[in-house]
Structure P
Amino acid sequence: MAGHFIGKAMSFVDPDSGSSRSARTLHKSDLDANPLLQFRRWFDEAVAAGVELPEAMTLATATADGQPSARTVLLRIFDQRGFAFFTNYESRKGRELAANARAALLFFWAPLDRQVVVEGLVEKTTSAEADAYYDRRPRGSRLGAWASPQSQVLASREVLDQRVKEVEAQYTGVEKVPRPPFWGGFRVVPTVIEFWQGQPSRLHDRIRYRRLADGSWMLERLAP
């Protein structure tokens with residue numbers, strides 16, 4: 001069976017037409033020896049450029065037998081330990097990370113023609129970190145964490161709405177809604193970080209950091 005292209009028949013958009021990709025190049029000498037400091041530099045440049053939701057990242061996980069899944073989450077803590085986000089531990093991603101504590105992250109900052117890919121091992125954040133972030137969330141989000149059986153099948157939207165009403169009633173007059181025991185954070189501790197800078201003719205710049213056994217990082221240029 002023949003495949004079909006999306007859009008009008010044989011109509012293609014040239015992604016390089018009108019591109020200013022040649023304005024930026026990427027060399028090893030441009031990069032910090034520490035990829036986490038380099039990530040901070042690029043992240044700050046994405047913020048300064050007005051990139052919408054620069055903290056948005058695709059999180060890829062897999063089951064113990066290798067079935068992959070992906071979704072977009074938000075980076076909430078970043079430091080020299082790694083990249084942390086928060087979720088329901090009983091969600092699909094939570095269950096997969098419990099069974100297979102490895103993950104990949106992808107940041108895509110289109111206005112800068114940049115991507116960052118992170119691969120690493122995953123650990124839970126501390127309870128103190130989870131409490132500190134949860135307490136900063138809007139009240140509705142805190143109640144929602146209790147109300148939603150994340151990733152489970154719902155008979156209808158009304159079932160969820162009713163559950164929200166029940167939780168709201170339960171915590172009426174309670175100023176500080178406690179963090180659910182099934183809700184917290186995961187931190188991706190990187191072993192590989194790749195910085196990708198778009199270039200004309202698909203000859204993109206790709207520089208990868210690999211963590212070595214002694215904790216140092218090796219820089220390698222990859223073919224596009």
Structure Q
Amino acid sequence: MVRRSTKSPEPNVAEVGALIGDPGRAAMLMALIDGRELSASELALRAGVTPQAASAHLKKLTGAGMILGRTAGRHRFFRLASSEIGHALESLAAIASPVRIVALDQSTKFERMRAARSCYDHLAGRLGVAVTDALVSREAIARRGSAFVLARSAPRVFGDLAIDLDEVHSRRREFARACTDWTERRAHLAGSLGASLLELFLRNRWIARTPNDRSLRVTPEGTRELRRRLDLTW
């Protein structure tokens with residue numbers, strides 16, 4: 001019988017899987033997937049664990065380089081270590097079995113998340129997919145395999161949105177990735193270009209964050225601007 005070597009040069013996926021596989025740690029990571037910082041006490045609350053258990057989980061995640069922590073006075077705040085970790089979590093969500101909805105508050109939260117949310121640093125949900133589709137239909141971007149590329153109308157469309165494509169290109173990360181949306185099962189725009197759109201929407205107050213999860217609310221001004229600029233009815 002051929003025995004497989006345990007000294008494989010492949011990345012240690014099992015170690016990462018074990019870290020994410022714990023329900024408490026998984027809940028903490030998903031709570032951080034919108035790119036914001038949360039306190040240790042807030043993460044304990046979101047994960048439904050005691051402060052002591054949360055401290056142990058956070059120590060493991062920090063030690064593995066999956067999250068970063070900082071101290072501010074008497075409190076510790078944590079965030080995901082990189083956009084790649086956020087992308088990996090969203091990809092896992094796309095293939096995970098859906099949670100059975102058994103309560104009204106679960107259903108309400110799911111519908112908010114499905115309508116509009118942040119996926120680390122870019123738009124997701126129906127809003128993210130709709131904005132991506134609108135950019136494709138206006139020939140601002142085009143799908144190329146697992147990524148998007150700029151199309152012939154990109155300078156005009158993104159110029160009208162006051163997005164500096166040269167500045168976006170200069171960021172040291174993937175430019176325009178096609179990210180599979182876990183609720184819509186379709187691609188939305190990620191990468192530095194997707195991040196610039198989320199920044200624009202937040203800066204112009206077309207959308208607003210919600211305090212207890214990563215769902216986003218389209219403001220009345222955002223509704224008008226989406227219709228005027230992208231012909232989207234929200």
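State the single structure among P, Q that was used to calculate Cα extents along the principal axes in Å, giving 58, 53, 40.
Numbers: P: 58, 53, 40; Q: 56, 48, 39.
The read-out comes from structure P.
A value of -14500 was derived for helix-only ellipticity at 222 nm (-39500 (n - 2.57) for each DSSP H run of 4 or more, over all residues; to 500); which structure in P, Q was it taken from?
Answer for the origin of the read-out: Q.
Here distance in nm of label points 7 Å out along Cα→Cβ at positions 98 and 114 has been calculated and equals 0.6, so which of P, Q was it run on? If you can, show how the numbers build up before the last one.
Numbers: P: 3.7; Q: 0.6.
Traced to structure Q.
FRET efficiency 1/(1 + (r/R0)^6) of positions 50 and 146 (r between Cβ atoms, R0 = 41 Å, to 0.05) computed as 0.70: which structure among P, Q?
P
P, Q: which one has log10 I(q)/I(0) by the Debye sum over Cα atoms at q = 0.09, 0.10, 0.12, 0.16 Å⁻¹, for residues 58-185 alone, as calculated, at -0.31, -0.38, -0.54, -0.91?
P
Thinking of P, Q, which structure, once mean count of other Cβ atoms within 10 Å over residues 74-81 is computed, gives back 16.1?
On the way: P: 13.5; Q: 16.1.
The structure behind it is Q.
Assign the value 23, calculated as relative contact order in percent (Cα under 8 Å, 6 or more apart), to the correct structure from P, Q. Walk me through the numbers on the way to the answer.
Numbers: P: 23; Q: 16.
Going label by label, the one that fits is P.
Only the coordinates and a few stated rules stand behind these numbers; no lab work does. In this text the structure is predicted, and so the values were computed from the model without any measurement. Cβ atoms are built from the backbone, for glycine too; each structure is taken alone.
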